[in-house]
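Take a look at these structures.
All of the numbers you see were taken from the coordinates with simple rules; none came from a lab. Computed from a predicted structure; not experimentally measured. Cβ atoms are built from the backbone, for glycine too; each structure is taken alone.
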Structure P
C-alpha cells in the first residue's frame, strides 16, 4: 500500500547528486542504480521495488556502483537497494499497471494523454526544448509568454533558497517574457503541431491593450495552439499595468479575457496572481469574461538572500536587485490554498483548474488533483532535475490510481475538498492524540525533548538509555515532536482520551 511515510526516502540518499549519465549505472551490470535512486527521490519507491529482479544481485556484489559514484562513500546505494528488496517489495500490494489509460484526461474537453504539462517559462521556450519534453512523455506545454514587447533580460536572473544537501527549496526569478518575436513563436507552434499532433500546446500570451490581447489569441489559434493562457500574473514586468498588476484588478481581468475570447474559438485559460488576499474575485471576473478555465498559481513576489557585505539581495545585477517571483516546493502550501479556494467556489463550478506551484513528485501533483485541479503544470522541478522527472510523475500517479481502484484521474479530482474548511472553528477539540515512540528507530538524540521543552508543553523528558519518556498529564497532542524527529521514530498513537469538560 502506498503510504505518506515511505520505507526508503530522500533522507536515506540525501547526498545523491542525481547525476546525468550517472556513473553508478555504468558500473553496474545487473541493475540501473541511478534510476532506482531517482525513483526513491521522487516518491516512486514501489515502482522501483517491483521493477527489481527476483534475486538480489547486491548480495554477491562488491558495490562497484558506490566506488564509481561522484561522491564515493557518501551515497549508500547498496543499502538503498536492499531496503527496496526487503522492506518495500514485500509490502507492495498492487502490481505495476500494464498501461497508462488511467492517466488520460482532458483540458477543457481537449484530450490529454496524462495531466502533466510544462508551465510557461524558460523550460518551454523553444521548439527543441518542447520537442524533447514531448519525446520524454510530457502531455503538452504551456509555451513561454508571447508578447509584442521588446524583451531584454537581466543577468544573472535566478537565485534560490536551498536545503541542507544543496537542493532547491524555493526559487526566485526576475525573468520576463519570450524574447523571440511573435512570428518566430508562431513558427514554433506550426512545427510542434505538425510533428506532435497529439500533444497539447497551450499558448501563453500577454497584450498591452484589448486589441493586442485579441490579436495574439487569434494568431495562436490559427498557428496550431490548442488553447490560450492569459498571463495576468507575471510579477516581473518592467512596465506598470501589466502582468500581476492586471490580475489584481478584476475589471481588467474581465475586459482582457473577453477581448481574447471574442477573437478565438479555442479554450481560454486565465492565469491568475497569488499576490492577492483572495483569488476568487479575479477568477469570477475571468469567468464573466468568458474564460473556460483558471491556471494558478504564478510566482509570489519575494526578496531572497540579502548579502551581508554588499547589502544587495539576490540575484544582484551590477549592484542592484529587485523584487522577483518565488516558486519551487516551498510555495506549494500557498498554491494548494488558492486551488482549494477556487475548487470550493460554486461560482466557478465547471471551470477547468490547471494547478501549479511547487510540484516535484507525483504526490505533490495528486494533492492539487484532490483539491480540484484537472491538469498540472511544472517548471521549477524541471529546471532543477530535467524533463526526465515525467517518468516518476506518471508512474507514481498511475500506481496510486490503480491501488485506489480509480479508472481515471477525474475520479480523484476534488476528493479533498469536502473535509477542508477555511477556518478552524469547526474542528473537534475534545480529544488528544498522543505521540507514540518507536524504540527501535529512536537513536536517543533528544530533539523531541528540546522542542517539547522550549516550543511545546514540557511533556517529554529523557529517560534511561537516552530514550524519551512522555508525561501524558502534560501532553496536549500538538505533534511537534513528530515533525522534528530526524529518525521518523515518532508516530501518532492510537490512544485518544476525552478532555475534561
Structure Q
C-alpha cells in the first residue's frame, strides 16, 4: 500500500476529515451432538479427513435435510441474551447459491429474509440480525499446486451475527468480538476459539468525508464498503481495520477510486490483499429451500419465550455489576474473574467463608489473581481441571487470608504457606506452625530483636536520629532478617522507634 505522504500532525488532520464505519459479520460454530441438517457427528477435533460425512452433508442427489432442534434453540438463547427480537411466528431456511469446492451442493442452506433474531446489542453496538446456517468444508492449499477439501466441517451448525455499521475504531471492533466470545461461552453454545476456526470475524470497512450523523446516529454519508474475511485473532481484527482505514484515506486523498471487493489478511506482511469482487445479495439468488419446513416456533414445545429466558445463566455484564456491588473489588480484578468463570466460582466460595469483610475479600482477590494463579499456571493443566485437583478447600484458603489480615503471618510467610498448600495441600494454620512461619509480636521477643539490630548498626541509628527516615526502614529490614521473617514488621518498627527514643 502506498502511504499518505505527509507529517504525523498532517496525517492526524487528514484522518479527522473522514469518518470510519465498520460493520462486523461474525460466524460461530455451535456445540451440538450432530450437524445442522444430518445425523453426522459434530466434532471440531476430528483429525481424520472426510470421516464425519454422509450423503446429506455431501449433497448427494435425492437426500433430504432435517433441521437440528438444538442449534435453533442455541441461536434463540443468544438472541435473548443480547436483547434481540426472537422470531416465534415465522422463520425459514433459504438456499444461498454459489459454486465453490467447499460447498458440495452448489448452495449453502442459510437464512435470508426471515432470520431467527432481529436487533439487540453487544457492548452498546446495535445488531442487525442473528441467523443460522450450515458451515462449509475446510480447504487446504499447502500441498503443492493443488488444494484438498475436508468435508468433516461441512454442515456443522453455524451462527452468523451481523452488526449495524456503527463501529468506528479498530479497538471497538476488537472489544465487541471479545465480549461476544465471552457471551457465547457463558451460554455454552460455542467454544468460540478463533485459533481453531470456531469463531471467524469478517469486517466491512468504509471511509468517507465526515458530514455528521442523521437523527438515528448513522453517518449521513457512507464510503465504498470493502470486506476483509476470516480474521482469526482479535489482534488481526484491529490491524486489518487500521490498515484498511489508512489505505482508503490515502486513495481518497489522491483522488483514486476505492473498489468494492473482498480482501484477505496477510498476517506475515501485516496487510490486506485483494481476493475477489464483492458480491451483492442478488448475486446469490436466494430462495426458500423446498426441502425444509417453515418454522412456527411458538407451536413447538419448549420454545416459548419463558422457556428460553429461564435457560439463560448469569451473563457477563450482570456478573460484573454483581461482583462490584457485593464485593467492591477492583474493575481489573472483576474482568479477570468474569473471563474465567471457574476462577470466579472459587473466589466466591472464599468470599462466602469470609462473609462481609470486604477488606479481607479484596485481599483474597489479590492473592487469587496473583500468587494463586501463578502456581496454577505452572501445572500446565486447564484451569478448571487444576482447580478441581486442589488438595485444599476454599475454606482453607479463606483461613490463610484471615491469618494475613490479622498479622498472624506476614505476606512473605503467606506466600510460602500457599506454595505448600498448592503442591501438597493442608491446613494453613498447621503449616504455619510446623514451618515456624507465624509472626512474632510479643513484647519480649520484639525488644530482643530491636536491641540486637540497634547495637549492630550504630551509624544507621545516628542517621535516623539526624532525621533520615529511610534509616528506620533499613533497621526494620535487618530485624526481619534476624527473625528469619517471623517478626511482625509493624510491631518491630514501633519497638525500634521506642528504644531509640
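Computed values, structure above
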read-out: Origin of the derived value 4.5 (distance in nm of label points 7 Å out along Cα→Cβ at positions 132 and 468; candidates P, Q); value: P
read-out: Value 1.5, calculated as distance in nm of label points 7 Å out along Cα→Cβ at positions 100 and 244, assigned to which of P, Q; value: Q
read-out: Identity of the structure behind 1.16 (criterion: Cα Rg over 2.2 N^0.38 Å, for residues 180-331 alone, calculated), options P, Q; value: P
read-out: Structure with the greatest value (metric distance in nm of label points 7 Å out along Cα→Cβ at positions 236 and 364, set P, Q); value: Q
read-out: Comparison of P, Q - label where mean count of other Cβ atoms within 10 Å over residues 148-155 is highest; value: Q
read-out: Which of P, Q yields 57, 31, 21 [semi-axes √(5λ) of the Cα gyration tensor in Å, calculated]; value: Q
read-out: With helix-only ellipticity at 222 nm (-39500 (n - 2.57) for each DSSP H run of 4 or more, over all residues; to 500) derived as -12000, matching label from P, Q; value: Q
